[in-house]
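Listed below are the structures to be examined.
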Structure I
Amino acid sequence: MNINNQVSPIANSLLRIGKTMQSNQSHENRIFWSNHRRIFFIALFFAMICFVAPASYAATMLFKSNFGPGVSVGAPYNYYPTGNGAWQQITGTDQETGHRWPINALGAIFSGIQLITVDPITPATIGNYITNQIRPVTGPKGNVVNELFQNVKIKGAVGQAGSQAALLINRPSSKGDVKDLYITYWFKYPADMVDKLDSAVSSGNWRTQFAFKTGGYAGNEDYGDYRININILKGIDGNLYWLTKGDNLANGPFPGVTYWREENHTVPVPLDKWFKFEVYWHRSSGSDGRFWAAIDGEILVDYHGSTMGQYNLPITRIMVNDAYSGGYPTVESHSTGLEIWNGFPCGDGVSCHNFDTVAPSTPGSLTGKLTKSTTFSSVALSWIPSSDTVGVAGYAIYRNGKRIGASITTKYTDMISTSVGSATGALYSYTVKAFDAAENLSGTSSTYSITY
C-alpha cells in the first residue's frame, strides 16, 4: 500500500471541510478558528494516517527443520517404570536449514517422540508397537524430501486409544508460559483413513492432529488445567470433519470441563496428499485470547476468548502432531517442513500458504579466511545479511557449485581437509544464497576463492 496515495485525498478532503466550516463561522469564531485550526487538523491528519497505514506484524523464526541430512531419530530410551512406553530423541544439525535438534527454543528440555504403548514393552518388542523413522519421499512440491514417519501398529481394540506416538516439545513450568506461538508443517494422511475410523463404535471415530497441555499443578509437571486439541472425527454420515476444543483435560486431578468447542464441516480433511497445517495461539484469560488454525490457507478455527485454565498454569507440552486414534491401526503421521515462529509471520490472522513468492535479496560481500594446521584446515566465511518480505530463514553454502550446508547466521566454517581430502594447489570457490521459509532462493553472492 502506498500511504501517500491514501493520505493525499484525505488531506484534501479535510482542507475542503475546513474551508466550508470556516465560511460558516461568525467573525469571532473565525478568529478562534484561525488560532486553532492548524492544531485540530494536524491531530486529525495524523489520526487518519494511523488508520490507513498497514500494520506491521514482525515475527522471528525460532526453528526450522526439513528433517534433512544430518538429522536422525535415536533409539528408544528411558523406558517407563510400568513398561508402557519410552522416549526417542531427534538429534543433529539439519544441513538444509542450519537448525539443530534438540530444539533450542521455548525452554524445551525434550524435543522428539513420546511413545506410549497399550501393553508393557521392552527394547526387543517396542518395534512391534511403534516405529519412527526419517526417510526420503516425494514431497509437497514434487521433489524428494525427508519426512518424519510415525507409525503406531498395535493400539488396542477399536474405541481404545492405548498407544500413541507424539512429536512432542516438552518444557518445565518454571520457564513460564508460551504466550504467543505459530507452528506450521506439511502433513499427509493415508488414503484409507476414512475406513480406519468407525462412528458405530463408541470412541472409535477420532484421530488427533495437534494439542497442547499446561502443567505444574501442585509441583507436578504432568498435572495441567488447560488443553486445546484439534481432532478429526468421522460422522454418522461417513464424512470426516474437524473438531477444535478447549478444556481442562490436561492430566490434572480435576473434574472434566469443556470451555469451548468448534466444529468445522466446511474445510476438507485432505487424504493421500500433502497439506499445509498452521496453528497460532495467544494465551490470555481475557477476550484478547486467541486460537487460530488453517489447512491449506482455509481457516479451520479462529476462536477469541480465554485460553487459560482455572489456575493459569503455563504450557508444558506441545504435541506438534500425534499419531493417536480410537480407530483401527495402523495410525500414521507423515510430516516435513516444520517451522516455529514467535508470532504470525505473514500478518495477523493471515495464512502463509502460497503467501511468500518473493525471494530474499542477494547476500553481499562474501569473504573468508583459510586456516591451516597439522590436524585440520578450514575456511571461515562471512557475508552481509539478506532481507526478505517475510523473513530470511537461512543461507545455503556452496563449494565449487555443490551445496555443502546451511547456516542460520551470516557465518559458516567449512572443514575442507577432512571433508574433501584437500591437496596442495587445489582451488575452492565458495558462494552463498539466502532462502526464506517458503524455500525461495536469492541470487548467488559474489565468489570467494582460495588456493589450498
Structure II
Amino acid sequence: MKHHLAVMVILLPLLSVAQTGKGQVEPLTIGQALPPELRSRLLRVAAPLRSTDLQKDLLILDFWSPSCGSCLTAFPLINSLSRQYGAWLQVVAITEAPAGRVRSVFAGRKALQGLGLPSVTDDTLFRQYFPHVMVPHLVWIDGGGTIRAITGGEYLTVPNIVKVLRHGFPPGWPVKRDVQDWDPARPLLVANNGGVDGRFLYRSLITPHITGLPARMERVMDTAVGTVRLVATNATVPELYALAFPGAANWPRSRRLWEGVTPQTFIPPTDPDSLAAWRDANLYCYELTLPVGREGDMNRTLAQDLDRFFSLRGRIERRSLTCSVLVRTDTAVNVKSRGGKPAHNLGGEGPKFLRNRPLSMLLSYLGAHSLLPVIDQTGVRGGVDLELPPNLYDSSTLAKALAAKGLALVQKVCDIDVFVLSATPSGPKPLGRPEVQKPKAADRLPVATNTE
C-alpha cells in the first residue's frame, strides 16, 4: 500500500488524462448502480486507479473546479483521508477543466503539491450522469457499486467518513439537487426563472432563501428591454449592506460597528445538519430593476429597501475612535525603497518583509486582525523596504522593527469613517430567529415587493 501511494503522489499532476463523452445520457441517482462503462472509463483515464480500488467499501466521486476555493482547500483533507483509510476508501477527483489548467493550479499552491489522488480532467461524460451547477459535488458509492448519497462538500468530514465505513450510510442525508435551468443573465422570476412572470417598469423584491441557487451578486444591463438590474441570491443581511455601500465592503471589522445587532447571527453553523435551518432563517434573495440611466440610484435604493424591510439603519458615519496610528518618529531615517522587484511576505511562514511595496499593504494586514482601526499618518508615499518579525502580533518585536525605520504604532483618538448598522425600535422582521419552520410551497413567494 505504501508503494502504491508513493507512485500516486509523484504522478498525480501528470496522469489526469482527458476523456470525452458522446451524446446525452440519463442522469443517475440514489439507489442506482454505477454502470460498468463508467467503471471502465475511470480505470482508463484516472490512472493509477486499479479495478480493486473501485471495489473498496466507499468510492467518492468528487466533482470540483479550479475556481472553487473550498474545493482546493479540501484536497489536503481528502488526501489525508485517503492515506488513513486507503484500505476501505477511494476518492476520484473529476473536473471539466483542461489538464493544463489543473497542472497550473496545483503548481501554484504549495498545499496541493505532492497529493496522491487519481484525477479526471476535461470531463464531458461523468457530469452528464451526475449533473450539477455548484461544486464541490460529491457522489458516494458503496462497495457493491450502488449510489448511496449525493451531497455538497460540507458532508466530507472525518466523522462522516468513519460513520459510513463503520456503520453504513445514515438515513436522512439530503440529496444535493442543483437548479439546472437558472440563468443569472436573465431576470429573476421572469419567464419562470425562479418564479412567476410579470411586467414592470421598476421593481425591488426580497425573497427567503431559495434552495438550489448559488450565492451570487452581479449587475446586469438588459439593453433589449432598457433595464439595469442588481441581483443578489442567498446572501446574508451584512452581505447585502456591503453591496449597498461598496466603498466600505472591504473595511476591517474594527471599522464596522454593530448597534443592537449581533453579527454572530450571520455566521453559518459548522454542523451540516443545522445548515438548512440556518439558511432559511438568515439568507435572502434581492433584486432591483431600474430603467437604464438610473444606475446611480441603485446603491441608495438598495440601502433604503434593506433599512425598511429589516428595521435596520445602515450608513457611513464620521466617528471619533481610538485608533492604532502609524507615525514617523525620525524623519532622518530613509524608509523609502531602494527599488527592485516588488515583493512581500506578510502571511507566509518565516520572517516578514516588504520590498518596494507601499505601507498600506502592511496596514491592511494589521487592520484585518486588529481590534482597533489601523491608519497611516506617516505621509510616506510609494514603495518602502521593511524587515519585520516572524510574528506580526508580537507588539514588542514589531515595535523594534518599525523603530529601525523611524516608525511607530501609537494609539490616538481620530475622526474616521466607519460603517454603522443599528437596529430600529420596531419592525416586521426579527433577525436571527433561533427556530424556523420549513416554509410551504405557497409561502416561498417574495416576502416584500415594491412595484410600479
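General observations
- Which of I, II leads on mean count of other Cβ atoms within 10 Å over residues 135-142, largest value: II
- Among I, II, structure where Kirkwood radius over Cα pairs in Å as derived comes to 25.2: I
- Computed 47, 40, 36 for Cα extents along the principal axes in Å, for residues 119-278 alone - originating structure among I, II: I
- Identity of the structure behind -7000 (criterion: helix-only ellipticity at 222 nm (-39500 (n - 2.57) for each DSSP H run of 4 or more, over all residues; to 500), calculated), options I, II: II
- For 26, 19, 9 (semi-axes √(5λ) of the Cα gyration tensor in Å, for residues 215-286 alone, calculated) the corresponding structure among I, II: II
- Which of I, II leads on mean count of other Cβ atoms within 10 Å over residues 111-118, largest value: I
Bear in mind that the values in this text are calculations on the coordinates, not laboratory data. A quick note: this is a predicted structure, and the numbers were derived from the prediction, not measured. Cβ atoms are built from the backbone, for glycine too; each structure is taken alone.
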